[in-house]
Every structure is written in C-alpha cells, then in structure tokens.
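Multiple structures follow.
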Structure I
Amino acid sequence: MSAAGKSPSKLIDARIKELGDWRGETLARARALLKEAVPGVVEEWKWRGVPVWYCDGMICTGETYKSVVKLTFANGAALDDPSKLFNSSLDGNVRRAIDISEGEKINERALKALFREAVRFNQAKAKKKAVAEATPRKSKKT
C-alpha cells in the first residue's frame, strides 16, 4: 500500500482515469497486454507516480509524457527484440524503451512476446545468482 493507503493497482487505475485521453488508453492497453502475457505480474507504484511491473525482477515501467507513453524495460539491452519494438534509449548498456505516440498502433503480439522475454531473462538471472550463491567458494591457500 502507498499514497494514502491505496494499492498500487488502484493508483494505476486512478492515473489512467486521470489522464483521460489517448495516453490513458495506451497505458491501459499495454497494462492489459502485460497481464495477459504474464499472469500474476506484480504491480508497484514508484518514483512519485510511475507504474512498475515485476515478475522475478523488474519487467518495465509505464511512464506518461505529453507526447508519448514510454515503456522502459529494465534489462532491455539484453532482450531479443526481433520485431524491433525498441525505439528509444537505444544507446545505453542496460535499458531499452518503447515510445508510443498518439494514434500509433501497437504490435500486440510482439509486445506480449517481449514481456515474456523479459520474464525469462529475470528468471535466468535469478537462477544464475542462486547457483553462484550455492556453489562453495575455494579457499585461498596460504
């Protein structure tokens, strides 16, 4: 619970309603596609009002600006994006983003695949970390 005791999901609902335009509709559609692609996804509300979605790690954020809705994938640079959805933040070593402008059609099949790819990456990263932590370290001989 946050922001006056409201759940993150309720806060996201309120943001979508508050926007009341194409940005709210776009954010709502992206959220619905994410929930279809990743059943059980966890919603959070962070950084003074940014929706964030998690499954075994952060999947993406859903930021709204005057001219775009931005889906920023936490580990986007490591994800396979055969449909070339990433169109923003392409220079960094970690994140990648999708800027969706008013009237732009979302490739829903490709976006759902990208959400699932992000979860697979998170799961592989968590598994690798667990194996590393469970592996005994060699002691140094003196």
Structure II
Amino acid sequence: MDTAELHERLSKLPIQPNPALFEQEKKRAESVQNRIADRITDFAGSMTFVYLHILWFGTWIGFRVEHYPFGLLTMIVSLEAIFLSTFVMISQNRADERRQVIANEQWRTVQQEEQQNERLLRLSNEILDLAKEIHVAGAPATPASRPRAQ
C-alpha cells in the first residue's frame, strides 16, 4: 500500500486522520511483509472469503473429490486455520501498535497541557499580585489620616 493509497483510504473517513497514526501507517506500509499481511487479513475478514469457502466446501463435498471423512479437506482446512490464526495475531499486534501511538500522543498532549496550565497559573498569580499592588497604591486615605480642613 503506497502513501497515496493510504492517504486516499484515510481521507474517506468522516474525521481527519490522526497525524501520528498516519505517520505510523506510512512506516508500516514501507515493509513488504506488512503490506502482504494487511492484504491477507483484509481478505480473510471479508464476506467474499466466507462465500468462497462455502462454494469450495460445497464443491468438494458435492463432487465427491474424496470420500467421507474428508481427510485431505480436513488437513487443508487445518493448515489454513493455522495460518489465519497467525494473521489474526499480526492484525492484533497492528491494532496494539496503533493504540500505543494514540496513547503516546495523548500523553504528550496531557504533558503539554499541564505545562500550559502551570504557566497560566503563574501568570494569574502575577496579575493578582499586581492588582493588589495597584489597589494598595491607589487606595484613598482613611478619614483619620486625611488632613482636616479648618
């Protein structure tokens, strides 16, 4: 999957893609093995895959390619299950990588917000101190301290 195809797939989403996820997907797409695994898991997780297997099993049994208990078919299906379970694990690892990228990005955001909040709190305290100084400097004298007019 090249960058243009990836960008096109992500641009069809209703929301803007997370830039950190986009970068992670771009790095992942650089590996041929990852692209192959992604294609296989995309296909294996589709209804086309299910329909193809229904047709295949029906044909195998209907045309009596082998007799019951279908030893060769069982072996083929077992091998397929082994490989598909491996691809499921690859897909889960990919999802974990995505979650980790999002978690790292959220942690950075929280850290930046905390620093910003600390700066704002310091500024608020400085403004409060200045307001107190202005109030003290500009406060009218009390009646006892004013000179009496004679």
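Looking across I, II, the calculation of P(r) over Cα pairs in 10 Å bins from 0, in percent that yields 11, 39, 31, 11, 5, 2, 0 traces back to I.
Could you tell me which structure in I, II was used to calculate distance in nm of label points 7 Å out along Cα→Cβ at positions 24 and 104 as 0.8? Working through the options, I get structure II. When distance in nm of label points 7 Å out along Cα→Cβ at positions 48 and 120 is worked out for each of I, II, structure II gives the greatest result. Could you figure out which one of I, II the value -13000 for helix-only ellipticity at 222 nm (-39500 (n - 2.57) for each DSSP H run of 4 or more, over all residues; to 500) was computed from? Only structure I yields this read-out. Work out distance in nm of label points 7 Å out along Cα→Cβ at positions 88 and 128 for each of structures I, II, then name the structure with the largest result. By distance in nm of label points 7 Å out along Cα→Cβ at positions 88 and 128, the leading structure of I, II is II. 19 is what came out when relative contact order in percent (Cα under 8 Å, 6 or more apart) was calculated for one structure; which of I, II is it? Derived from I, not from the others.
Here, each number is a calculation from the coordinates, and none is a lab measurement. Keep in mind that this is a model prediction, so the values were computed, not measured. Cβ atoms are built from the backbone, for glycine too; each structure is taken alone.
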